[in-house]
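These are the structures in question, set out in turn.
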Structure P
Amino acid sequence: MAGHQAAGLRGAARVAYDRFLDELSHSGCAALGYRVTGPEPLPRLCVKHLRGTDRVVVAFPSPRTAWILLVGPHDDDPGRDLYEALYELAGVRPRLDERRTKPPCCRAASPFPATPPLADSDLVDDLVARARSLAKSRRRLP
């Protein structure tokens, strides 16, 4: 799903995404802005603001491996909103009365390098499978 979403980026949005990929490969979780708040597995996922309303959601099955799960706008239209897609993908959503915070993606581990919140391989595999299934079902809609 993320590959298809990223392939649709054009112009400045594509440049911002490509810069993010370079930063991610060099800096790991430090390239991400914050962790998502809410019920599990949301706090194991990180978000980066790319440009304007564009966001990217990433999971880390290990400190040196990142899976890009979603790329898209944070939009008022629920059919286009990245966070609505994320909640559908994760099968959970934050409570309306829950205070949303934006804790940093990386946990400082001085003197060691910062570490991301880990999402075990089974969780990442499940999220990727759900993303593929969601993408297929959306393509079938008229």
Structure Q
Amino acid sequence: MSLKQQIDSDIKKAMLAKNKEELKALRSIKSMILLAETDKGSGGEVSSDAEMKLLAKAVKQRKDSAAIYKEQGREDLYKVEMDEAEVIERYLPKQLSEEELKSELQKIIAEVGATGPQDMGKVMGASTKALAGKADGKAISTMVKTLLTK
């Protein structure tokens, strides 16, 4: 079952359960997929890799907004954004733990032959491709910096 079909099915379930918060998040995912399908050059199809990038972007947007709301003391809006992020994360692959991320990055650093902070670009290029959808770019960047400065 494709992601789009899964989302459609879950939208129906959320409608029947009258779960407005989940329904809003699911509709936003569906909207993003439909927009990606109608983009020039997509041919009406979105690859699963592109779908994962869309979902990761959506989660990042929600979490960034939530952080701003938290800073401004808007707990009501913070909760809405975090709830939506949680719903969207269900469709992403399981995120790597900090230890798993460190282990993967050490392998990539060895493959690339990085020796210090000057090789950060090489490592980031390889790691963002290898770990796409499995880890947040910010977490990857932070871990790479720590590993390369040792």
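Any read-out appearing in this document is the output of simple, stated calculations on the displayed coordinates, not a laboratory observation. No experiment lies behind these values; they were computed from the predicted model shown. Cβ atoms are built from the backbone, for glycine too; each structure is taken alone.
Below, the figures for the structure above:
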| item | result |
| --- | --- |
| Which of P, Q yields 114 [volume of the Cα convex hull per residue in Å³, calculated] | P |
| Of the structures P, Q, the one that 4, 16, 13, 11, 12, 12, 13, 12, 6, 1 was derived from, the read-out being P(r) over Cα pairs in 5 Å bins from 0, in percent, for residues 68-123 alone | Q |
| Given 2.0 for distance in nm of label points 7 Å out along Cα→Cβ at positions 52 and 100, calculated: source structure among P, Q | P |
| For helix-only ellipticity at 222 nm (-39500 (n - 2.57) for each DSSP H run of 4 or more, over all residues; to 500) computed as -24500, the structure of P, Q it came from | Q |
| Top of P, Q by relative contact order in percent (Cα under 8 Å, 6 or more apart), largest first | P |
